[in-house]
Structures are given as structure tokens and as C-alpha cells.
Structure I
Amino acid sequence: MKKENIPLYIKERFSLLSKAEQNLKSIFETIHDQDDRIFCEYMDAFTIKNVPYESFKSYIKKTAAYLRNNKMSFNHDYVGLLMDNSLNWVSMFWAILMNNGKPVLLNKKLPLSVNEEIAKTLNIQYVISDIHVEDSFKKVLYFENVNKLVSEIEELEEVSNEEWEDEIVLNTTATTLNYKICIYQGKDIYNAIMNAKCVLKRSKMVKEHYEGRLKVLAFLPFYHIFGLMAAYFWFSIFGRTFVFLKDYSPETILRTVQRHKVTHVFAVPLLWNTIAKELKNKIAKLPIKDQKRANKGLKLSYKLQNIFPNYGRRVANKLLKEIQSQVFGDSIKFCISGGGSIPKETLYLINAIGYPLYNGYGSTEMGITSVELRSRPKYRVLGTVGLPLDSVTYQIDNDELLIKGTSTCSKIIYKDGKEELVNKDDWYHTGDSFKKDKHGYYYALGRNDDVYVGENGEKINPDEIENKVFLTSVVRYSFTTYNGKLSLILQLSKQNYAIRAKSIINEVKTCFESLKKQGYQIEKVYYTLDDIANKEAIKVSRRYLERLIKDNKVELKDFSTFTNLVESNKEKLDEEIINRIKKVFSDILCKNINEIGDDSDFFLELGGTSLDYMSLLLKLEQEFETVINLKEKSYSTVREFYNYLINKEN
């Protein structure tokens, strides 16, 4: 296959886009005028299937006909789109616009009641959904959201008389419990897409390919401004390929990235924190000799990347091949974190293993407005969100970031129904606390309405503290104000807090000492076994947590009582752990749990095979949310596994 001249192709695409009309119809035509390119890949059974842009354009026009056949012809109506990412989400998005409708990108991670309120505010008559929500909206077209071309649509003729709308609607993620509806015109989207020119100018890494292909993981929801703009629009305009997921389980994500050789991953901090947390835990559980070797490799990789960025990453691919193989493999070329603050240790770990992870900033109202794009990771780990993109201007006033520009939304509708036209020449008050360093680079410090004022009058932003903390032994944590005091709230694993007790206590102690040295005085620590955030949430919302506490849905206990809880219940907790191990033995061997003794040998007395033993290890890892390393010694009884887990976790 002839090698592509990527710089020339990028230049041609920008030239074509600059000559097109600044509306959604022209954007559609520009994107799909790339007949020889592959739009997407997905797994069908055990085979990778791909769909070219040319075929997909035809499919979209047939989808528009499908909507009309289902009596969904619109008259400048707002139309709800309540689906997960897939090629059919993209097809429905364009088909609605092509049928004179305005797609409202409903957020599936929000409670259904919030989407019902949005539908009522916008007088939405039609909703296209991949879940049965017929009782919640006026007219619902249920469409099973599968990652393949649907034969029922493919059999239709393309729609002949397109009637284009030029408006799309997104809504904020409502982490503050006060959502906004943001309306974008085609011209706004056009100006946002043109920011890709600025991104490409600032970073050569963004256009790097692997084995001649650039593939974007379609992980971020396209109903979120980050996913829609940075993932979909910025890369579809250049005919790059999107890889769709069968589901969002960690196993599927890792397997998909490696199988499809994905190059670009954009995600919220939750994914990167989870990966970093697992990496840190896996390294900590290695034999001391291997731990030292792994940490030495990370430090060397990081150091080399700061001297020779490209060479350093190539070294990382070889030096840390074993670590990369447990994550995304060696195809990753460019990553962005956005949608919230991210700890510096996460940025360090991900970049050190050879995955260039950049930090970005944006909002549903303003779009994607800045990304840190310097090639050396020493800048990325600072937590900066970079410089503003070409379409916007930044200003900091009394610690608050103000933005104005041509790629912002055109209108905002608030929860109470109040409407506000966005004047592109006026400053928009983001409500976010920011600072700028001497080189002009910006840092997001958190929300102004989250600021805690200490006894000495000093203002402290909890997000700023969270960026300096990396706890791996707890499920989630949040720094917030509780009972008038700046507090750390820990969510512990209901199943496994007992075997992690010492790790939890030591981590919290180390965390406190570190923060105190940096001048942060945390006044109280609480723990809970209840969920402190919606399970679908990308981060802990302090407002939401406050409401959960107020409604008695989260019970907080003073952390000083945690040791006593574990010690006073040690006998009971030990018995529970042993019984859980026995249950796993029982399930694998298909034996009654009463037949499993504490010291019954898995092979000699219980008749287990080597294949059964592999299944046992996998199930124990799932049950206890851990990694079992048997390099130094193997275990074959319940008691041996119990002692191993207790000692290993602490």
C-alpha cells in the first residue's frame, strides 16, 4: 500500500474546509467526501469489520429514509438522541439534521428524570433511544444500538429530498445539580473544528500513526462536548478511523485497544486514575527485586522522554513492554484527559510508561478551549491545561477564568427556563478558578463555588488538594467541607476493607504528612461503605455528595474509629474472608462448601486439576479485587490463600 503523505493530506483538508460554507450540511459533505478512507472498525463475532466513509454516507441517507418511514419527519423540532456510542449513533445524529430536526444529545449517564426535564423544557416530541423509555417521553423510536450496519436500513433507498437544520444541543453533566442546555449553531461547530489546525501546529504527536493507521477509540460519549469535538469532529474531518466498543467493561476496553491497535485514547480522569491505580498496585505487589527494576525503568523512561521525546518513547516501548502489555500495548501514540482535575502522579505514571497523556480543559458552554501540547512530559505532569486555542481568548479576573470566542455555544437555557444569548464579544464567567504561570500557561484549580475559607481567611480549593493526592487502597475519595471543616471522605470497598485495613491506614497517614508539608491542613477524615457518587459518574460531585449525606444515603464515620472497627470484629471478619475463599473453591470444583476444609489441598484432597487452578486464581482475583502473584510460592489450601491475601494487601 502506498505510504500516505499525511502533512499534504491535512493541508488539503483544511483548504477544502475553509472554502466550504460554515454550516452543518457542509461539514457533513466535507467529512464524507473521503471515499478511500475507513470510517470505523468494530468486532463482529471474532472478526474485525470495517465501514468506509463512502458506504457510511449512503447508510446515513438511508437512516434518514428509515426515520421518515417511521413517521419521524421533523419541522425544525428538537429531537432527543438517547444512545451510547456506535456507528448508529453517528448515523442517527446526521439523519436527524438531514430531516430538518435539531438533535438534542441526551446524556445517558444522567438520571432519567433530568432528561425528562430537558425534554419538557425544549418541548421534545420525538426521542430515539436504545433503551425502552416509552413511559418517559411523548414519542419514542426504540432502536437497538448495535455496532454494525442494520440490514433493515441498508435495504432502503437513500433519502432524496434533504432538508437540513443547522443546530445541535448538548447539556451539562449536572455535577453541580444545576444543568444547562447549550445550543450550538453550525458556524460554532465549524470554528471549533478549525481549532484542529492550532492543535496540529502545536504538537506533531497528535498526527502520529501506527502501522500506517490512526485509530481513535470511541470511548468518550459523543453526547459529551469532549467526545463530540475532540474525538469525533477533529478526526473525522481527516478521514481517520473510529473503533467502537462492544461494552465499557475494563476487559473489553483493554482487549479492544490491543486487538484493533488503537493509537488515540481520549478519556476523563476516572479512566486514567484507574489505570494508574492498577499499575501502582501491581508494581507494589511484585517481589522487591522486580519492584526496583520496574520503578527504575519508569524513571529512566521519563528522563529520556524529557531529553529526547521521540527516542524516549521508543525506549519505553522496549524497556516497559511487559507493563504496556498489561495496559494498552505498544500502539498508543496520543492521549488526552479532560472533564476534571487529574492527579500529578497519574500524569507521571501514564507518561512514564510511554503513553503521551495531555491534559485539556473545556466546558459544554464554551467547547474545548485549551490543551497542554508540549512534547516533554515534565510540562504535562505539572497539570497545566496549556494555552487557549485559536478560536478563544482567556482572561483571569479575581481568580476566575473568563472566556470569549467564536467556537462557544450560541445560546444557553437554564434549569429554570431562563434563556441567554451568548455574545461572542463578551466575556463568559466560567465559575472555574484558574491561575497562569510566567510562561503564559494556564492551570485549572477547581470550581469557585467549592472554595473553602479557613480560619485564617485563606481560600483553599479542594480540587487543588486532590491533584496532589493519589490513594489506591480505597474505592473513591473526596476533599470537601463537612460540618464546617475541610474533610477527607473515603469510600471503602464493602467486600475488602478488612484485608486492606493496614494499607488504608498507612496511606491516609502518609497522605496527611505529605499535605501538611505542602501547607494543607485537613481537619477531619471520615469513611463510609456507601457509594459517594453515582456509579456512572466520571468524578465525585461535592454537591451530590452533600445531598446524599443530607438524605441519609451516605453514613459517615470518624476515621479514628476505623482501626477499632477492624480490630474488634477481627474474628468475624477473618471468618467472612475464609468463607468467601471457600465459596470460590466450591464454585470451581462443583463441591458442597462443607466439603472444603481450611487445610484441604486443592489438588491432593479436593481433586482439582491445573486448569481448575487457573480458574481458581482468576476468580479469587475478581472476588478480592487484587492481583495474585505466585512467582515465589504457590498456594493450594484455603488457609494459605487467606494468609497470602492478608499479608499481601498489608
Structure II
Amino acid sequence: METSRRLTFLLHALLVILLSPLAHAQLDEVNTLVQAGRYTEASNKLDALAKSAKDIAVKSLCYYQIGEIHYNYTHQYARAAAAYDKIIKLEKKGIAAVELYLAIIKKGDVYSRMGNYRDAIETYNRLIKLAPASHFAHQTGLQKVRDINTALADLREQQRIAIQYKGTPLALIAEFQIAELYRNPSQLNQPEKAIQKYEALLKAHPEAMVAPEARWRIANLRHTLLNQSALAMATYRKVVDDYPTSNFAAEALFQMANIHRTTEKYSLAIPVFERLKHGYPNFWNMHAVFYWMGVCYEKNLHYPKAIEAFKTFRHVYLPHLDPGYLGQISMHDMSLSEVKAKIGKKIEKLTQQLSEVEAERLDTARSEQNFALALDIARNLVTTAPNTPHAKQAAEQLTMLQHLAAIQNLREQLHNGTSGPVEAARALFQIGTIYERQLQDYPKAVEAYQEVSKYHPDSTYAAEALYRSGLVLAKQLAAPNEAIETYKQVIASHPNTLQAMMANFQLGELYRELHRYNEALQAYETTIGYPERDRYLAGGYKDSFADRAQFRIGRVHYDDNRYDEARFVFQTFIQNRERSPRRAAAYIYLAAISEERAENAQAVDYYKKAETLLKDDPVQMRMLIEEASTLGTLQSTDPDAVMHYLKEKQKRLSTQ
């Protein structure tokens, strides 16, 4: 996608010079037709302009726009491919390389969209041969071929899991992953087929844990890739109606408001933004909600509300905003200081001084545990009087109040009894998640998670809630025995789930820390028996719980002084897991075993192999530091110190 945008920018920059005023006017008319949904007229006008144009750059642009219309709007992919082909046929007539490369990329994308991956790969391979190795188009071709092959392999694996574990939660997750593979433009790039897969999943499993995301994905595909705004709006609304306590309900409201905003229906956008602000106070993109709400109020000539929204954005969110999130407000090309100045000028232009909110109201609201009101008061206080001591105190409370208000909203829904059992389970799970991850109130997190298991034991959220309880008990509350019993409950109550697999792994971790080595080995072996859940890392590495479990088996043997068994496990690990991020760590353990046995030459060889893997490889280095710190002699977290240590080791062993 990034390369296509880059090439398109270069193409348009070139044509600014070449296009005549008449051609510019005709293309502007085409854009108007496309915005109005009159795609056939737009395509016909472009075709006529291409036939009459003498400049091949103008012809190329026209055919490119025809291809884009059929690829992005009418989804007549054969016609899109034909349009890009016409550009490619201009190669012998001296078409610019940037135009040719872009047409080949787009033709390959069309083949992928049609599910014709063989021809897609053949097309990208043509680009690879044509573009110089140093050109980013060449690199793009290589990446697209890798992505398709990886995705097809993953598709086959997920289909196998779905068949083997039919009727179990593992099969459901596999079906969702299949839809994800079709959804992703950098993988199988078939949004229509992804929608079919998501809809089939929703029909068969309407109460599944992934159901809110599946429904949101359908809406987002219609919105962002298929340009079907009406269908997208209806589907986003269904996410909000069917899954109101899900995080995806907030995402759906945000997108609904933006659809209204971008079509200049500001009066429709404002209440949706307001609903999002009040209903989901800890929404991750809240800075963008306030900014765009200010824009809509300004466009609607409601200046006091616009000032309030812009001040909230400027004083509450902008000071702590990661610059990477500026793209959410269409200011990715600006610095934080530039954004601050721009918003300041806007406030100065619109401002009418708003009433100052009394700090005592905040204290009262908090003492009454009315966190939603307290949150509004704190925001207004920071907004209207940002330089006062009271405002600074309120600012320090904002994050906590947002999360407490979210919990209060969820508790009120439970108390009202209007939610069905699935929504009630999801609400309790959300409460536990907020206590655990945002507030770090771990006893309350465990309490909420265990409520899910107690009141909704058959819910799809029960397994995850129990598993999260085990993690909190083990890692935050230092209660290993309680954690062990909780993990066992996950395995007994929810077999054939991802949580059961992860619980087995965590049991292995606890047993290993408690020096209950035989039990640890059994837990890790059970983990390996589950289907692998791969996670792709930088550098082409592939991580999974099975990868970690197999490595930990070697560590258990090593920690228990079973060096023969440890050596066999690590050697087998290196042989069988070529894409593991722990290969360097495995070599370090083999070297340590060789040192223990005074096999210095062998130890040096293993250290050299580890050093080769670690050079300029942050993934292997990070895993080495994580996995080998228990060796005692390798405790540094500084990569340079680690490399120095390995070199010194080799020198010392070579001279003994």
C-alpha cells in the first residue's frame, strides 16, 4: 500500500506539468462524478480522454484512474486488470518507469483480489526482474510474493485446524484467522471473501468472543476498502447495538461519526461523537474524538461548544500525545508544537470565555463515587483554568477517572439487568481488564474475572477470565499456589481452547520457578501438543507458545543439572526450529553445557554461532537476554556488553 501511494504521488507530480488546462478540467469533472457514485460516466469520460490524448503520460493516468474506479468502487476486477494492462503495453512507447512499475503492482493486486495468486505472483516476479534491485518497487515485489506465500501456507494450516478441531473453540479461532487472512491487503487481499467468512462465523457463533470484532471488520471493509458507505454505516450501527460493551462498539461509533463528518453532515456527526465521549470514556482515540467534535461544532457555528472541545484537545490530550497519533487528526506532517500553535490560534479566533468550574465539585463527585460526573468536572477544570493548582491536581486524576467512569458505566448496565448473559459476561470481563491493565488494582481485577467464571461459567469469556486471573495471581500478587489451581481449572473446564494451551505453558513456568521440574516438563510437553499459534516477528522469525515451551524444556533439564538431556533438547531445537528467535539463546546454553564438561573447543564453536546470529539482530538479542539471564555469567541487558562478553569468553576458552 505504501509503495503504491509513493508511486502514485510521483505520477501525479509528473502530470501536473504535462496536463493541459482542458485535461485538468476534465479530470476534475471525473473526480466529481466518482464522488457522486456515477462510476460508469466517469470511466467512459476517462476512456474518451485516453483515446484522444497524444501524450502517453496522459493516457497512462487515464487508464490508471479507470483501473482505480473498477478496483476500488465497482469491483469489476477484470475491467481493472484490463485498464492496468493498457498501461503496461505502453512500455515500448517509452512510458516512465514509475508509471510502469505502478501498473504492474496494481495488476498483481487485482489478481490477488480475484483470488488468482499464481498470476499475482507471476506479475510481481515480472516487476522484480524489471525494477533495479535498489529500487523500492523491486523490494515491494519481493515482499508481496513473500506475503502471499506466507499467507497461503497459513491458510492451509488454519483450514487443517478448523477441520481437526471442528466444534471446539480452537476451530472457531481458526475460522476467524482465515477471515483475517482474506481481509488483510498485504496477505490474501480478498475483502469480499473475508466478509463471507466473517458472516458465516457470526451466523454459526453469534455469541463468540470474536463476534464483535468480526462484525466490525465487515463494516470497516465496506467502509475503507469497498467504498460502500451506506452498508458500512448500517453494519457499524449493528456493532453498537449488538455488542455495546465491546471495545469495537466505540470503534464503530468513531467511524460512523467520521462518515457523517467527511460527507459534511456535521449535525449528524456531533451526537455520535457525544455518545462516544460519554459512553466510552477510556476510548484509546479520545484525543481525535474531541478534535473532530470541535471541527463539527465550528462548522455548525456552535462556537462555545467548539471552543470547549478544542481546549480539551489542546490541554488534556495534546501534552501527552505520541506524535504518531497525529495522523488521527490529519496532522501527521506537523510537529506537536505546530499543532499546539494552530489550535491556540483557532481558540483565540472563536473564544468567548467559558465559566470556570469549581474544584470543590470534583471532590464532591468523587466522594459520592459519581465518576462520570467527576470526569466531566475534571476535564472542564483543566480546560477552563489550565494554569491553576486545582487544574493541575485534576489533570493528575484524569486517567484514573476515565477508567473508573468506564467501570461505573459497565456496573450500571449490569445493575439495570438489561444485558443478556453474553453481554453481562463481557461487561464483567471488561471490568477485570480495566482493573488489571489500566488501574493496576490486581485484587479487584481477580475479583471481576472470577465473577465471570462464577456467574457465566459457560460463556466464551470464562476461559480467558480464568486465565487472566492465573496470570495476575502468579505475576502480580505472588500467589503461585492459587495461580496453579486457577490454571488447572482453565484446563479442566475449557479444554481445546487457546486459554487451555496457554494455561499449560504458565503451569510449566510456575513449576519451573518452584523447582518442581518433572511437573514443569509435563506441562511444557502438553503445551507442545496443541496446534501452534504463530506470531511473526521482525527479521522473518516465528514465535509461538510451542517454541517457548520446547526451549523451556531444555532450560528445565539444564537447571536440574541433566546436561545430557538438556544438550539433546537444545540441539533438536536448533535443528527443527530454523525460524525461532531463540536460536542464539540455545547456542549459549549448549556452550555453557560444554564449558561444564571442559569441552572448550566445542564451547567456543557454540559461542561463535551465537555471536553470528546476534550481530545486528535485535530480535535474537532480546530473546537471548530474556532466556539466558539465569546462567549467572550473562546478566547484562546491554547488547554491546553481551557481545563483548561473548568475545572475551571465546578468547579465554581458546587459551586454556
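Values quoted throughout were computed directly from the atomic coordinates according to the rules given, and no laboratory measurement underlies them. Everything numeric here is computed off the predicted structure, so don't read it as measured data. Cβ atoms are built from the backbone, for glycine too; each structure is taken alone.
Of note:
- For 3.6 (distance in nm of label points 7 Å out along Cα→Cβ at positions 107 and 499, calculated) the corresponding structure among I, II: I
- With respect to distance in nm of label points 7 Å out along Cα→Cβ at positions 115 and 475, the largest value across structures I, II is given by II.
- Of the structures I, II, the one that 36 was derived from, the read-out being percent of Cα pairs over 39 Å apart: I
- Which of I, II yields 5 [relative contact order in percent (Cα under 8 Å, 6 or more apart), calculated]: II
- Computed 4.8 for distance in nm of label points 7 Å out along Cα→Cβ at positions 99 and 163 - originating structure among I, II: II
- Given -23500 for helix-only ellipticity at 222 nm (-39500 (n - 2.57) for each DSSP H run of 4 or more, over all residues; to 500), calculated: source structure among I, II: II
- Mean count of other Cβ atoms within 10 Å over residues 219-226 - highest-scoring structure of I, II: I
- The maximum of mean projected area of the Cα convex hull in nm², for residues 267-402 alone over structures I, II, that is, the highest value, falls on I.
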